[in-house]
1. If relative contact order in percent (Cα under 8 Å, 6 or more apart) is computed to be 15, which of 1, 2 is the source?
2. Quick check for you: by mean count of other Cβ atoms within 10 Å over residues 175-182, which of 1, 2 is greatest?
3. Tell me which structure, out of 1, 2, gives -3000 once helix-only ellipticity at 222 nm (-39500 (n - 2.57) for each DSSP H run of 4 or more, over all residues; to 500) is calculated.
4. If we compute FRET efficiency 1/(1 + (r/R0)^6) of positions 151 and 319 (r between Cβ atoms, R0 = 30 Å, to 0.05) for structures 1, 2, which one ends up with the highest value?
5. When you work out mean count of other Cβ atoms within 10 Å over residues 311-318 for each of the structures 1, 2, which one comes out largest?
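FYI, it's all coordinate maths here, none of it is from the lab. Since this is a predicted model, take the numbers as computed values, not measurements. Cβ atoms are built from the backbone, for glycine too; each structure is taken alone.
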Structure 1
Amino acid sequence: MCRTGLLEAGDRAVLAPPGRTTHAGHPRRSPANGGYKGRSWRMTEARTPVFSMNERDRRWNLARDFMAREGLDALLVFGEHEDAGPAPVAYDTWFTNGRAGTTVVLPGTGEPVCLLPGPMCVMDHLESRRRGDTPWIPPHQLRGTRRSDTLIATLGELGLARAVIGVIGLGSHLPWHPEGIIPYGLWNNVLSHFPDAVFAPVDLPFGQLVMRLGEEEIAVLRHSARIGDEMVQAMVATAAPGVPESRVYAAGMAAGYDRGSLPPAMHLWSGPDAVAAGPPAWGQRAQPPRVLEEGDVVYAEVFSSFGGRHAQNQVTIAVGDVHEDFHRAADVCRASYDAGLGALRPGHTFGELVDAMHAPLDAADGWPFLIAVHSLNPGLSVGRGRGLFSRLPGTEGYPRVPDHPTFLPHLELAPGMSFAFEPNYAFGRRLAHLGGTVVVGEDAPIELNAYSARLLHATGTGTGRRPR
């Protein structure tokens, strides 16, 4: 086994004692008190990693060192709401180890102040303490709202009226927020009350700082990735001709819930020649779920989230005998995935990784659908995209899908950085994509979702009925 210098499964991870609440926010439950049953509960109970107070101190010290280097008197961190779905802008949870959707102010000295979005968060904080949890932010450092008036009062109390304040939330956060997430009304009020303060966007440099996960974060990410694999396995065991998409979707999500996580809603489409991505149509429009047929493929992006650390499986499931082009496309994707493994080394750049993964795609005679790789934890760097979708018959009259260059091509890879490998390729309208979460090791990449880095084959029984 190669030396990685990072936590292997079961190594030195901080584990939650039976019957106690974990620092990752998940109550320890047993069959006796209504918890999980059978093998999945026993595995979760025995192997659930948590974050310690040492991890809290490591992060806060990193942040203070960052402030010193950047000449900042404070950090202001605006978090996206907790129901944001995949790729959330949740830097607030890096400081709090709590619910997303808060605003955090870290002064030069003293503890962070956390502004909560509403009373539910106060209630949850109290109940967690009653159950034995140790919140990273104590009650006296909480504020009951995160409206502009509360933020203005907090900045004033901390003596920051003439300070240089680094702000996370004003900068670009791809793909959903290319121009920031802080509401105009809130920010306009803050600026008008502090004309002598300097507010500097630091989203990009701070994001690069936290990309290199600590050992406890790696242990939590491994756990999240294991849950992701089990979600995909449940989908494979359910998919079959005659089964509605919704049942495959439900099987995957239920596996994630059963193993003690709250996975974001997955993306899923199916068909013999579907070229699409995103949540299924029946989740957005009034229509029944599509029913799988022989020769279909099921495409899914499966998102697992545990303790604020995100893993991703890129999934193609063949339902029965599928066209040979799907196998050819999967072979091209696998070649891209393997090229990525070869390039994911400390000291290489993200741009070199992207180029390596695109070499097999460019050499084949089909076309790549979307990007081949992006970072996780946080979602910051994004591979290049080509607008070849707009050449497909039927796309006339639609807005053109543009080409876009690699974002952060000069980012130097370092141990602990995590990425979603998601190479995709199509011959005509027959598309495959595969991959999963990969971490930069000290001398070799660490694959966390090797299970979905191949074309999968449905093993369900086909007993479904068409929804009406």
Structure 2
Amino acid sequence: MVETFAFSSSGRWRLHFHQQRRWVPASLSSRMALLVGLWLVGFMLVLWQRSSIDGTWVLRRASPARPIPLLRPRAFNLTDFGGVGDGATLNTVAFERAVAAISRLEGEGGGQLNVQPGAWLTAPFNLTSHMTLFLAEGAVILGVQDEKLWPLMPPLPSYGYGREHKGPRYGSLIHGQNLKDIVITGHNGTIDGQGKSWWTKYRQKRLYHTRGPLLQLMWSRDIVISSITLRNSPFWTVHPYDCKNVTISNVTILAPVSEAPNTDGIDPDSCEDVVIENCYISVGDDGIAIKSGWDQYGIKYGRPSANILIRNAVLRSMVSAGISIGSEMSGGISNVTVENVVVWNSRRAIRIKTAPGRGGYIRDISYHNLTFDNVRVGIVIKTDYNEHPDEDFNPLALPIIEHISYSAIHGQGVRVPVRIQGSEDIPVKGVSFRDFSVGITYKKKHIFQCAFVQGHVIGSIFPAPCQNLDRYDEQGQLVKQSTTPNIIDIDYDI
């Protein structure tokens, strides 16, 4: 089996968190001890050893390289196809030849491509079904920085346009369409998009097409991504699009926390049956963002994101949020569980965002056992995120937001613990809070902010909840029913 990282009783660090449902202790001091331990895991992953390839920090140990396990009936090395891992030779043809060889093995159970230690520069290439891409310890796949070598693709059908420009978009460094049985794993080898040149050109308005993700799989199923490091994506890092049965586990995703625009970590988009677990993500935009299409194009495409579990993760986003739902959610998003998550040093912890024109729905969302540390705003629901693909959206296509639960939410150093901004057109219905205690850094009143919200709190809540919500005791007996669910108490100056 593929090895993962965890902290064992013998004192060895590996990035793997225990999967019991309540791994954050009840007391805040214990929570902070856990936070420090988990932060050290991520810190070690970033700072273990300096790479001689490009001057960035990547994980590499001085011990002898571990043997590569055989995970398919047939295995090949990239060097078998002429690959050269010197950081300068372009290996696109070698990857293409290797993938072609594996594509002929479908009847034999597929094949495995081993990327050995070294720096393997490449332009974008495609995967094939029944394939395992294995990155050995010390292996780094480097994305070529010349955008002329990145192919152009049609816009995503549920977006209508490229996300940043009309017309075609750049493809991803590693890509696949209409595939099944795909595994991308390793001994924590790295895929590095070398995104800095892309970010600079984007800010200078020198790009005329939407930037490409680092890894994008479309219309595919039975996908496993595990035990690798992904860094410096030009755009979104991992983008499963209209996929089913996706597992992303024990993955580290890194980008600068500023000046790296739109480097989301993981963006499931119109996907079903997804598990994201045991990941450390520190990037320049949302750590995880669940999507399902943009305005009239997403409504027409009509593919929801559903049955998504996010657990045992440590997330950081100085620009956006640890976990977002939306704002592109026009195909609908439902049945999402987020549990056992730490968000630290971030602008926002968890956010739902939408707007008139989106249509669709966000419903049956459960957040449980979350810890916020040094976060400006803890919980956000925003219904006026007015960014649209064009002027043809229907402002009367109003999204539905309902049945959102928050339980066992704790933390410290949070400026505004809750800001739920519904509207007369888009009220937020069926919100519940239980076991909520978030230490605050701002002493002003009204830091539990609400507008057009219907729901309830159960038991003791700190800080005091807004007047929009009904209050129940721990036994579920109604204490006070709200008569003002539509009251507006939102203050963006805090």
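1. Of the structures listed, the value fits 1.
2. Largest one: structure 2.
3. Value -3000 for helix-only ellipticity at 222 nm (-39500 (n - 2.57) for each DSSP H run of 4 or more, over all residues; to 500) corresponds to 2 out of 1, 2.
4. Of structures 1, 2, the maximum of FRET efficiency 1/(1 + (r/R0)^6) of positions 151 and 319 (r between Cβ atoms, R0 = 30 Å, to 0.05) occurs in 2.
5. That would be structure 1.
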